[in-house]
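Visitor: Each in structure tokens, the structures are laid out below.
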Structure P
Amino acid sequence: MIRTATAVILMSFASPALAEDFLLELPIDCDLESESCFIQQYMDRDPGPSSSDYQCSGLSYDGHRGTDFGLPTKADIARNIPVIASAAGRVVGFRDGMPDTGTAEDVEGRECGNGVVLEHQNGWQTQYCHLKQGSVKVTRGQNVDVGELLGYVGQSGKAAFPHVHLSVRKDGTPIDPFDPDGTVSCNTPGDSTLWAETPIYQPGGLLDGGFADKIPEYADVKAGTADAVPLDPTSPAIVLYTLSFGTQAGDIIRMRIDGPNGTLVESDQVMERDQAQSFRAVGQRRRGNPWPGGTYNGSLSLIRDGEVISTMSRQITLD
């Protein structure tokens with residue numbers, strides 16, 4: 001089986017903080033404009049029980065006090081994606097040795113999992129959470145430069161998906177690096193920043209996808225193992241699936257499989273509610289004769305308000 005892929009993403013609760021004295025680089029060594037990593041959740045800027053990110057949109061959850069830079073699936077932990085210092089500083093705390101289970105059980109007081117805390121000048125601190133077990137590369141009291149390796153992305157502590165959670169604090173107060181002046185205006189969101197180069201805002205997207213011989217279990221999709229069984233002409237079904245993030249009620253997941261003899265199946269699936277992550281699948285069962293040999297292309301799109309905001313393709317060859 002041959003598998004190829006392409007993906008394209010198209011598109012005041014803290015004390016005021018001035019960016020002039022402190023700038024950040026990304027805490028993760030990956031390309032946010034590809035499918036290799038993404039920002040799942042931003043700091044919650046809503047003072048009530050609801051949540052809102054700095055763009056007055058829904059990429060957050062109630063009480064979230066950081067920014068989550070995620071990997072598409074748990075299988076991506078094995079890629080050893082570096083977590084790096086966003087600014088030069090001194091290590092004032094670290095933890096290692098917690099497993100990458102991502103469970104909420106038995107982690108009270110250690111929700112950060114494996115992590116590092118850096119102290120910077122003028123009362124600034126950054127904290128990096130959920131690092132891979134056994135990957136922390138620094139020790140207490142060590143001075144680190146901006147971009148220096150701290151460890152690798154994992155899923156330790158209280159984490160529903162593999163990511164590094166970056167918290168930024170000024171004199172102990174949580175600060176949103178995307179809008180640090182403490183004020184969010186939905187007419188002009190993000191009018192201040194702590195980033196040396198502000199990451200592009202991705203309003204949701206497709207994280208992963210593939211072909212399977214049946215509708216996969218959600219746990220296998222999130223683990224990145226749903227396509228572990230190769231398809232062949234005798235497979236009981238050809239199913240195309242996708243994992244998405246940041247979908248909103250009314251979004252459309254458009255899915256189509258084209259085979260050697262034309263379109264096998266196509267479907268528009270409407271999202272019924274907002275979801276941090278979700279998966280959808282479409283396919284066809286084999287009826288008697290083997291599947292025709294040749295190439296099968298899977299096309300995936302996330303559509304919001306009539307606009308395509310994310311696309312992905314998958315391909316297999318049946319011999």
Structure Q
Amino acid sequence: MRASAEAPCKAIITGEHFVVHGAWALVAALGKKVKVDVEQADRFQLRSDRRSISRAALAPAESVVETMAHEFSFKPNLRIQISSEVPDGAGLGSSASTMVALAAAISRLKSLGLGRREVIDFAMVGEKEIHGHPSGIDVNICATGGVLLFKMGARPKQVRLSGQATLLIVQSGRKRQTRKLIDRVATTKSRYPGLFEGLAESASEVSRMAADRLSAGDTEGLGRLLTFNHAVLSFIGASNERLDGLVDTLLSLGCKGAKLTGAGGGGSVIALAAEGKEKSTISELKRRGFDAFEAKIPVGGVRSWLRP
């Protein structure tokens with residue numbers, strides 16, 4: 001018997017970095033997924049379809065398995081295959097998608113009946129090993145799906161959309177540098193504590209406003225908030241010339257707003273294209289050498305199933 005699970009990746013729409021410091025952030029699940037297949041074996045085996053991935057990079061997944069095996073008293077003799085549509089280092093939550101799908105697949109194989117909250121808790125074991133002190137926003141959206149307003153220590157709030165919305169996801173061509181950027185932002189906080197506190201409070205307000213604009217289908221208003229949020233992130237040290245230049249390029253192509261998403265320093269930029277111009281904008285970006293794709297939101301969260 002084999003159990004499978006797949007979880008979506010994510011894009012933080014507003015509030016990254018500040019969410020680690022207690023602010024509200026707005027995040028959406030995206031359609032690109034990570035799939036994990038798990039079955040019984042005579043020894044532990046863990047493989048990925050990414051041939052370039054190192055053994056060290058797979059260690060957090062092994063920690064999730066070991067933690068679940070200890071908690072539920074089973075031997076971790078599992079054969080695990082990870083297959084991903086999510087670009088590595090793109091700031092789209094590939095690690096969180098993997099950990100969530102892994103916990104859900106093991107729950108299904110072992111008939112543990114874990115709920116969403118428990119899947120999130122076990123996925124956090126791997127995320128903490130990767131990122132140190134993550135906010136939990138990534139695993140929550142990968143498990144739940146949809147669009148969430150998220151704050152550490154508070155119950156996430158589902159954001160209801162009247163229909164589908166479309167984000168453009170543009171890869172910068174450089175891998176994101178999560179820990180390095182978190183440290184850089186922390187340095188800004190220590191140098192300007194009063195200013196940083198004010199920016200964190202405004203980040204919460206921006207996220208709430210962005211949720212309202214998204215719900216109402218107000219792409220003009222949402223776009224302005226995205227671009228404003230990018231300027232703030234650039235000020236606190238999360239951006240660089242390449243990301244700033246990519247945001248400027250997207251605005252010059254008629255996008256209503258654009259910003260980095262995730263840790264920054266590399267990774268991806270999200271944007272709102274002018275209505276009906278999504279495909280032509282992506283074509284122009286690809287002509288200029290950027291990988292880009294459309295992401296329709298909302299999409300569902302993690303799902304799992306059994307098969308012979």
Structure R
Amino acid sequence: MKILITGATGFIGRHVCERLSGHSLRVAVRDAFAVDRLPKGVDSFEVGSIGPETNWSRALHGVDAVVHLAARAHVLNETSSDPLAEFRKVNRQGTVTLAKAAKAAGVKRFVFMSSIGVNGNGQGPNYSGSGYRGTDDPEPHDLYAISKREAEDELARIEGLEIVNIRPPLVYGPAVPGNMRSLLGIVWKGVPLPLASAKNRRSFVGVRNLADFVSVCVESPQAAGKTLTVADPEVISTPELLTILGRGLEKPAKLLPFPVGLAAFAAKLARKQKAFDSLFGSLVVDSSQAYEVLGWKAPHALEAGMLEMAQYYRTERMKD
């Protein structure tokens with residue numbers, strides 16, 4: 001198959017390219033500077049910024065499937081006066097423009113990397129302890145998730161193109177960016193954390209497991225038209241996560257007991273509810289549909305993947 005991949009130079013994209021290396025890969029990049037970060041032997045096309053005006057015609061010529069990973073993700077230091085409009089421009093309108101161009105070019109399958117945030121954040125009425133499924137009613141909880149949900153809705157209206165929506169939770173692995181990297185940094189510095197009393201349950205997905213699942217969604221006839229949640233089968237608490245990271249970093253996490261109710265009250269006063277939910281709240285993903293429909297099983301264990309990530313981070317820091 002000839003496969004066009006967007007977001008190929010990103011954390012997830014690099015692993016997806018590696019997993020799909022048996023196919024003929026073509027990647028869409030923003031500019032020439034991104035080409036240096038691509039795997040060898042991969043064709044590339046400069047398409048500029050992704051949005052409603054992006055011209056995809058050259059990149060899509062002769063392509064059988066598209067894996068759309070590129071997105072405007074969570075922005076730590078937002079500068080836009082209308083963040084939702086910016087999320088929609090890239091994540092909804094940009095996705096729809098690409099999908100329509102793909103259909104016109106004769107592409108058969110379109111794999112869209114969405115987010116478990118479309119389901120919710122583990123706090124709403126549609127969440128059950130057994131976990132989110134792709135068939136659940138959506139309850140997007142932030143602007144990023146809203147834009148992803150709207151993109152899914154728009155994609156569903158495009159006839160003649162096999163759409164596969166993938167909704168993963170937080171992705172981890174070597175060279176991880178974002179919140180997981182920040183957590184690694186906190187444990188590395190030996191900061192005492194009042195999280196020993198947390199009794200939550202959270203799902204994660206290793207980047208290599210996710211890349212493997214993407215490959216199945218590209219290749220399997222049974223994936224067509226499905227919205228699938230995917231995660232590692234193991235579910236762990238925040239204290240368990242931090243303990244594993246500490247082992248990998250060779251710096252045991254300093255966990256202190258602290259009443260959860262008091263932590264919730266303090267978070268409310270400090271307007272840090274989102275941080276509290278991510279550390280004390282539960283968010284479980286039910287991947288049974290992926291197993292039942294596609295016969296997919298995660299090839300890598302969570303603990304081994306977490307340790308590998310932490311060891312990679314430790315090696316990086318030791319070089320500093």
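Visitor: helix-only ellipticity at 222 nm (-39500 (n - 2.57) for each DSSP H run of 4 or more, over all residues; to 500) was computed and gave -500; which structure, P, Q, R, did it come from?
Guide: Considering all the candidates, the number was obtained from P.
Visitor: Can I ask one more? Given structures P, Q, R, which gives the highest value for percent of Cα pairs over 32 Å apart?
Guide: When percent of Cα pairs over 32 Å apart is computed for each of P, Q, R, structure P gives the biggest number.
Just so you know, all these numbers are worked out from the coordinates, no wet-lab data involved. Please read these numbers as outputs of a predicted model, since none were measured by experiment.
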